[in-house]
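Just so you know, all these numbers are worked out from the coordinates, no wet-lab data involved. Computed from a predicted structure; not experimentally measured. Cβ atoms are built from the backbone, for glycine too; each structure is taken alone.
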Structure 1
Amino acid sequence: MDKGFGDMKRKQATYFALLILFCADLFAQKDTLQLSEITVTDYRTKISSDNFSEIKIDPATRNGFQSSSVSQMLLQQNIAFVKSYGPANIAALSVRGSTAQQTAVIWNGMNINNPMLGQADISLLPVGFFNSASLQKGALSGYWGSGAMAGVLNLNSGTNSEGFCVKLGSTYSSLQNFTQWISVDLGKGKWSSSTKFLADLSANKYQYYRNFDSLSIETQSHAKMSQFALIQDVSFQLNERNRFGLHIWWQDAERQVPFTLQEIKQDAIQNDKILRGMLDWKFAHQKYRITARTAFFNESLIYRNNTYDVRTDNFFKTILGDIEAQLDLPHHFMITVGNSNSVSIGKTQGYEKEQQLSRAALYENISWRFKALNVNAYGRQELFDGKTFVPTGGISGSVQILKWLTCKLNAGTIYRYPTLNDLYWSPGGNTALKPEKGLSEEGTLQINYTLSKFSLTTSGTLFNRNIQNWIMWLPGKNGIWSPQNVLEVWSRGGESNSEIGFRTKDIRASLGVITNYVVSTRTEAVLENDESEDRQLPYVPMYSGSGIFSLQFKNTSLRAVYSYTGYRYLTSDNYSYLIPYKLFDLRLSQTISLKNVSLNIFLEGNNLLNENYYSVAQYPMPLRNFKAGITFQYLKQNKNKTI
């Protein structure tokens with residue numbers, strides 16, 4: 001296996017050299033223009049941002065995680081629970097006591113959750129690929145369909161309208177991880193293009209304590225990862241009303257699967273191959289707007305255990321189409337209607353034959369905006385495989401009570417249709433499963449206040465969610481596990497997100513605090529004599545949060561993050577648990593600017609408290625570790641624009 005990773009390292013060097021030559025050719029082009037970033041959004045992203053709880057990942061944070069994954073960024077921010085199995089392993093996102101299948105991951109308006117598992121592995125989402133990222137929470141099924149029961153992770157990639165910019169970055173960590181990336185943005189006339197490439201060769205050789213009582217340190221030796229990823233966005237502005245876009249996402253990641261503390265050492269490998277392509281068209285008129293998209297995803301997940309001669313090949317494809325139209329009406333009304341269709345096909349040794357799942361949905365929204373008031377009523381009707389009809393809907397609104405005080409309220413129905421594995425896995429699949437369904441309500445108070453050089457932004461949210469037909473895999477006849485609609489779950493709690501800022505000509509400082517309080521319990525016991533009733537669900541921390549301090553003086557920046565994650569129970573009766581952990585991370589960076597060129601150098605320390613912690617039982621996380629990196633940027637500006 002080491003030989004294979006050595007081959008990948010040589011390929012990495014070759015790809016990087018070719019990219020350098022490609023950039024050198026681009027540097028020779030003339031008549032470059034100033035960059036102007038465009039963030040592509042649709043009505044669903046906009047309305048849910050207005051009336052639902054949302055945490056936007058600011059550009060400074062995204063730049064700090066340019067060569068990292070979304071899972072690493074969210075783990076540090078602690079805005080939601082990330083169930084991470086460690087470096088080079090999978091990571092799942094849980095919002096407000098939900099499962100990963102109840103949170104949708106959206107890329108440029110399309111759901112990219114794995115149709116076989118019903119979830120997305122957020123460890124395979126490179127932060128540097130996206131122009132914007134946000135986590136929206138609440139009853140979003142009416143906007144995004146099945147799976148958006150607890151929240152939506154919105155990711156957008158796109159092009160810059162005009163200009164020319166090249167960025168090159170390289171990082172190295174004490175875990176023996178080496179990452180290189182490059183981005184090239186070019187805009188001229190009606191065309192604009194953005195190319196981003198990532199090459200990651202990580203040994204993930206980290207130290208950990210075998211248990212909480214032992215002082216003996218061990219080293220993880222089976223967590224290597226080799227990853228190459230490319231995203232290409234192209235935009236063509238036909239005229240002032242019509243804009244066309246092409247988006248291509250290719251990724252190939254091979255990683256050694258770390259064994260648990262109790263397992264006999266074994267050689268297990270997972271290979272993820274991703275190819276996603278999307279075309280979109282946007283038409284804008286004074287009174288109406290139209291957006292149309294079509295996409296094709298072709299992905300595979302290959303698992304092989306060389307120790308026990310086990311191999312599982314999972315192939316899945318998805319074809320998607322989406323069109324929506326917005327019409328402005330008199331008296332401050334706006335109506336939006338849309339149609340969404342998809343077909344997902346899965347093939348694996350676990351199915352008796354190739355299986356597929358089709359979805360057809362009609363969604364609509366009517367908005368009324370008048371002065372400080374904004375009200376939306378929305379609905380969605382979705383048909384699965386031409387036989388199961390699931391309607392959903394809700395109402396949301398916001399009112400600006402004072403210039404600096406806003407109130408948001410929303411309530412709606414939510415649902416999740418079973419995955420391909422739930423329905424067709426053999427043995428055990430259950431085609432009689434019902435969709436998970438429920439009700440969700442929340443209210444938010446938000447303050448935005450500025451006084452001279454100081455600013456205050458704070459929001460507090462109370463939420464409630466009741467879900468029926470929660471799907472759970474249980475042992476049945478002959479010990480065969482099968483999914484069943486057996487749970488009723490009640491999730492409730494509160495969240496806050498606050499930041500105090502101070503800004504002068506040379507100084508920018510901020511202190512942010514994020515808190516999460518989540519109670520997620522079963523309202524009915526699963527089995528006779530089951531002690532799970534009214535107990536916290538496994539892997540749902542009741543208390544979590546973070547404090548983030550940021551200071552920038554001229555071209556020098558300091559960022560410190562302290563996070564806390566509380567008890568996570570491992571069993572339904574809450575008898576066994578993982579103890580809380582606290583993490584402290586520090587990042588120092590310096591930028592040097594010379595005319596059209598800038599250089600950024602950074603050094604960061606992670607887990608500086610040397611905390612011995614687990615996100616998932618039996619999978620230890622790294623002790624104290626360090627990372628250093630350098631980013632080179634070339635940007636040439638031109639005052640004369642062609643558009």
Structure 2
Amino acid sequence: MTRSADATRSTCRSQENLSQRPIRCLVIQLARMGDTLQSLMALRAAKELYPALEIHFVARERFADAAKRVPWIDEVIVLPTDSLLGPIISGEVSERSGLKEIARWVAPLCGFRWDLIVNWTYSESSSFLTGILPARVKLGYSRQRDTTFSCADGWSHYIQAVVQGGIEQNIHLTDILTTQLLTALQIHFGEPADSGGAAVTSKHFFSAIPDEITVSEWHLRDRSKKWIAIQLGAAQPEKTWDAKNWAKLTEHILQRHPECRFVLLGGKGDQTRAKAFVDSLTRENRKHLIDVVGETDFELWARIVSDCNWVFSADTAAIHLASILGTRVLNVSVGPVRWTETGPYGNGHYVLSSAKPCSACKDRGVPAEHTCRNDVTPEGVYGAWSYGSSEWSHRRQLSIETHFARLGWSAELHSIAIHRSKIRDASAGGGVVFENLLHRQLEIANWTAMVIEHIGRTWYCGWTPGIGQELSRDTISPDLIKALRALEESSRVMIQACEKGARLATELHDKSRELRSQKVMSLQNRTELNILAGELERIDKLVNQLGKLHPPLRLFPQMFTVLMHNLRGDRLSELGLESASCYRQLGVGASQLKDWLQFTLKMARPVVLRPASELPVAAEMVPDTGNDLPRL
């Protein structure tokens with residue numbers, strides 16, 4: 001029997017086993033509602049491709065309602081954080097007594113071995129829970145046997161080093177979670193089933209939400225109108241947009257679009273903002289508003305979002321709920337938000353942010369005013385929304401600059417950035433991308449984020465589309481060219497450092513493997529190993545220096561630190577082998593950065609003039625001298 005035939009039969013057996021028994025998966029998501037909704041989107045894709053996936057979802061009690069409404073979640077395990085952790089934090093009970101209660105809650109989860117544990121909380125505290133539970137495969141943050149912190153997989157390395165390390169990158173978190181889970185399922189549990197091209201976003205994502213949950217003003221609304229929901233507030237005050245700005249935007253829309261009506265959403269903590277909003281409206285326009293702030297449970301909230309044509313929101317869970325339910329989103333992204341990672345997911349959503357640097361967002365530890373909150377104006381938001389809501393008529397053949405000029409608000413474009421979400425074709429890499437609708441020159445930070453996305457996908461997806469497919473020559477500025485040329489030499493040195501590090505680590509592996517004992521060795525062997533260790537230490541310092549010197553290279557020392565912390569093995573030979581693998585991974589990334597750099601500089605070169613032989617003949621260039629009028 002040939003090897004290919006063996007592989008085919010093995011795959012068939014794994015698929016048969018996959019269909020015969022469930023894959024017991026425990027998902028730990030102890031973060032807020034927005035993170036819960038993004039996790040559910042990733043799980044939906046996995047469930048469609050792996051129908052045998054049996055999902056048990058752990059959530060905090062105040063954010064568990066969304067998971068409870070998902071019919072394909074087999075079990076929702078609620079962590080009563082208030083009753084378990086509250087008494088410990090407040091000092092009502094001792095830590096010892098509190099830990100006993102936590103142990104009683106955890107005990108049933110330890111009763112059997114899970115096929116897969118996925119910790120999407122990405123916090124150190126949640127890593128202890130992942131560490132103590134038995135599982136065949138673990139993803140996310142966990143703990144080793146000696147309780148030291150560890151990342152269980154490559155995408156978790158990426159999240160710790162890049163996402164939580166404060167480096168700008170363009171991969172949406174929903175795409176990271178989806179790819180992470182599907183890759184693990186494919187490696188450990190076989191090939192997926194045919195999904196038939198079903199979309200992840202769906203009006204039927206949650207179990208049927210009844211039309212009449214409770215008697216509310218929403219059920220008595222004028223259904224002939226187009227309804228827009230405004231979600232007030234945000235998780236952090238600096239991420240909110242002023243209630244008076246929301247009110248002025250509402251006035252603009254009602255004045256020009258009489259077919260529209262508004263519903264105001266928010267929690268009980270947003271009632272002060274809601275009052276400021278209502279007080280800022282004219283008496284006539286208050287008649288076109290339904291205010292349910294502080295009055296909605298999850299079911300009514302989801303019902304309203306599903307029924308609306310648009311959801312307007314700052315950085316809140318509402319943008320993720322609307323993305324799931326297929327409602328278009330206009331996201332006013334102000335404050336310290338990285339909307340490329342957490343913005344609305346899908347096609348046709350709009351994100352507005354400041355186009356100017358904000359010192360308070362850049363230096364989060366320094367108290368300062370978030371000027372970005374004032375850069376985004378009601379007129380700017382109205383212009384973007386009116387452009388997006390009329391796409392059916394202009395079919396995006398009309399530039400957004402022209403649209404603003406017709407409104408008489410061209411000046412508003414100087415301070416804002418407008419992006420539109422789009423799901424890439426699979427051949428172009430897949431995932432969501434945010435297209436810049438304004439003609440703006442590319443800055444080094446934006447260029448670097450594109451490169452890091454490409455590197456991350458290469459490291460952990462196995463393939464990526466061609467380099468620079470979303471670059472445009474007319475966006476490459478002289479400042480960007482200058483920055484890239486200053487980066488050329490350092491990128492070359494980074495590649496050489498990674499190559500040398502891999503060679504030295506491999507040599508360390510080879511020499512240490514020959515030792516009979518790592519405790520007792522000859523003086524010559526000890527000297528040789530110390531020399532290798534010293535040279536590796538110099539390589540490490542060089543990588544760190546390059547990262548400090550050039551921000552686009554900061555990815556490499558931060559990733560290197562995470563990779564080295566997560567080395568596995570007790571023997572020096574094992575550590576040497578894994579270290580070599582780490583250097584090779586960094587080398588692949590550094591080589592891709594250099595390829596991007598060369599591609600961009602080549603694209604920026606002046607276009608060569610066409611030779612005379614290819615120019616039109618003289619007769620074609622002479623205007624008609626007859627009695628006819630000139631042809632335009």
Structure 3
Amino acid sequence: MPTSAAPTALSAAHTVLREVFGYEQFRGPQQAIIDHVVDGGDALVLMPTGGGKSLCYQVPAIVRQRAGLGITIVVSPLIALMHDQVGALHESGVEAAFLNSTLSYDEASDVERRLLRGEITLLYAAPERITTPRFLSQLDSLHERGMLSLFAIDEAHCVSQWGHDFRPEYRALTVLHERYAGVPRMALTATADATTRADIVERLQLQDAGQFVSSFDRPNIRYTIVEKKEVTQQLLRFIEREHSTPQGHDAGVVYCQSRKRVEELAQTLCENGFNALPYHAGLDAAVRQQHQDRFLREEGIIMCATIAFGMGIDKPDVRFVAHVDMPKNIEGYYQETGRAGRDGAAANAWMAYGLQDVVNQRRMIDESPASEEFKQVMVGKLDALLGLAEAIDCRRVRLLSYFGQASTPCGNCDNCLTPPAVWDGTDAARKLLSTIYRVQQASGISFGAGHIMDILRGKTSDKISQFGHQQISTFGIGAEFSEQQLRGVLRQLIAIGALAVDAQAFNTLQLTESSRAVLRGEVPILLRQATASAPASRSKRGASGSGSAAKAAIALEGGALRRFESLKAWRTEVAREHNLPAYVIFHDATLAAIAERQPATLEELQGISGLGARKLEAYGAEVLRVCTSA
């Protein structure tokens with residue numbers, strides 16, 4: 001049976017929320033989750049990035065520790081996240097620690113001694129450390145003395161092979177249930193479709209756990225997906241138009257598929273006046289750490305990165321996430337875009353994709369050494385993302401539907417704001433498939449997209465002459481279609497499975513069983529009308545002032561704005577002294593509330609959201625000084 005805290009658990013949780021973290025009310029399902037876990041129940045928590053997952057285990061950890069139930073072990077896969085979360089807990093007056101490779105032998109030994117003495121409320125450690133014989137023996141000692149209160153398994157999707165960030169070491173965490181069956185466990189993640197969710201339950205043996213699934217909607221994020229043309233110029237235009245002011249530019253993340261593209265794009269952004277850094281697994285570990293620290297601690301950094309960057313990044317004021325290459329699946333897309341706008345202010349998720357993205361992703365799945373079952377699941381996940389990219393209706397409805405959530409048009413995606421002109425590509429699709437069929441019949445071999453489009457449009461080339469393809473009956477019958485239109489048709493045919501790409505044969509196009517229905521005209525192919533690109537701006541840091549850097553700014557004026565800027569400058573210095581990101585000291589919203597209230601006494605600071613008892617004691621006098629002198 002799970003161990004239970006005192007009957008006043010709910011009031012104790014509210015006391016912790018108010019006194020330790022400085023908040024008056026729980027958000028969304030937090031209260032139900034915390035009540036369940038405080039009372040000793042197991043839980044599976046799905047909550048979007050920025051929804052307040054950390055409090056769901058931090059509050060129960062403190063409440064249960066105060067009730068004499070012992071220590072909470074937090075499984076976390078990331079060193080940087082451990083450091084910042086422990087730092088944030090220290091700022092709030094909570095005894096927390098981590099065990100990872102950044103500690104010296106003496107430092108780690110000191111943490112272990114404090115752990116065994118019961119002096120720590122939350123201990124963060126990576127899964128591979130937790131399952132070592134040494135650590136398990138320490139947990140055994142705590143358990144025998146009734147000092148093991150809770151296991152919180154963060155980023156729980158890592159346990160699933162169907163998830164977008166599978167980590168085999170998470171599989172060994174089943175030992176926690178087998179060895180400490182009476183200790184409650186909670187698994188938390190921001191992203192898991194039904195398949196991944198079921199795998200988490202099975203792998204972590206959480207069949208009897210309460211499942212708490214929050215809305216996957218992030219209404220403050222605007223989703224925009226554009227056809228890839230000159231992607232570097234498209235990205236520059238996007239940042240200049242949406243995220244630049246005369247004073248600078250917003251913080252953002254730009255995801256690329258290759259390390260080479262990361263390096264090139266970071267350099268190009270710097271050459272165009274943006275403060276950009278590269279991040280990928282090929283960089284020296286010290287360089288990666290330095291770049292990550294700068295991104296977290298400085299304002300207005302743009303990180304160009306592979307997917308090696310991001311999980312656990314807790315920076316609240318990332319105003320945009322851009323993809324210049326299509327992710328592997330819709331879960332990865334959701335997880336990566338979710339790093340924007342964690343503070344609830346307006347943010348953008350922008351992606352450019354094209355036919356080559358589709359071909360590349362299909363090839364990677366086909367060439368994978370994985371089982372056919374795994375490949376089929378991955379194809380399904382990729383198809384869902386292709387469907388989102390090709391959609392002519394609300395992006396958010398499509399995205400939420402994938403996670404099993406019904407919704408209505410959002411009014412805050414590109415398709416809702418500017419409904420695309422649509423053209424019927426059914427005729428073009430039939431002609432394309434017919435051309436592929438006739439070429440294979442005539443030549444006995446397959447060809448790639450460029451050659452097929454040349455035949456259909458009636459273009460002559462050396463290859464067409466070599467194979468005599470100007471004699472094929474479909475030669476030139478699609479002259480009215482532009483190459484851009486035909487590429488759109490090909491993308492959608494691949495997306496619906498009516499066309500396959502043979503990665504083993506130089507990305508040649510192959511008909512499938514589903515091709516027949518399209519050829520017979522039974523499947524309509526509706527596509528967005530291609531639009532001309534605006535000319536690229538050559539100015540460095542767009543001067544329109546209409547970007548979301550301006551929109552997301554705190555709405556303060558006059559003296560309040562001066563106080564806010566002074567408080568931010570003071571916070572930067574404190575954060576630097578403590579070696580922590582500025583938002584760990586105070587969020588912008590807290591500083592804005594202080595600036596607006598213009599407090600003159602410590603009593604007037606009480607009750608401001610995000611200002612708990614420990615922070616009031618530690619910083620109250622300095623905050624008053626800054627406000628008075630601003």
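Results, tabulated for the structure shown:
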| item | result |
| --- | --- |
| Computed 1.00 for FRET efficiency 1/(1 + (r/R0)^6) of positions 221 and 293 (r between Cβ atoms, R0 = 30 Å, to 0.05) - originating structure among 1, 2, 3 | 2 |
| For 17.3 (Kirkwood radius over Cα pairs in Å, for residues 229-412 alone, calculated) the corresponding structure among 1, 2, 3 | 3 |
| At a computed 5.1 (distance in nm of label points 7 Å out along Cα→Cβ at positions 173 and 445), which of 1, 2, 3 | 3 |
| Structures 1, 2, 3, by percent of Cα pairs over 35 Å apart: label with the highest value | 2 |
| Comparison of 1, 2, 3 by distance in nm of label points 7 Å out along Cα→Cβ at positions 277 and 421 - largest value held by | 3 |
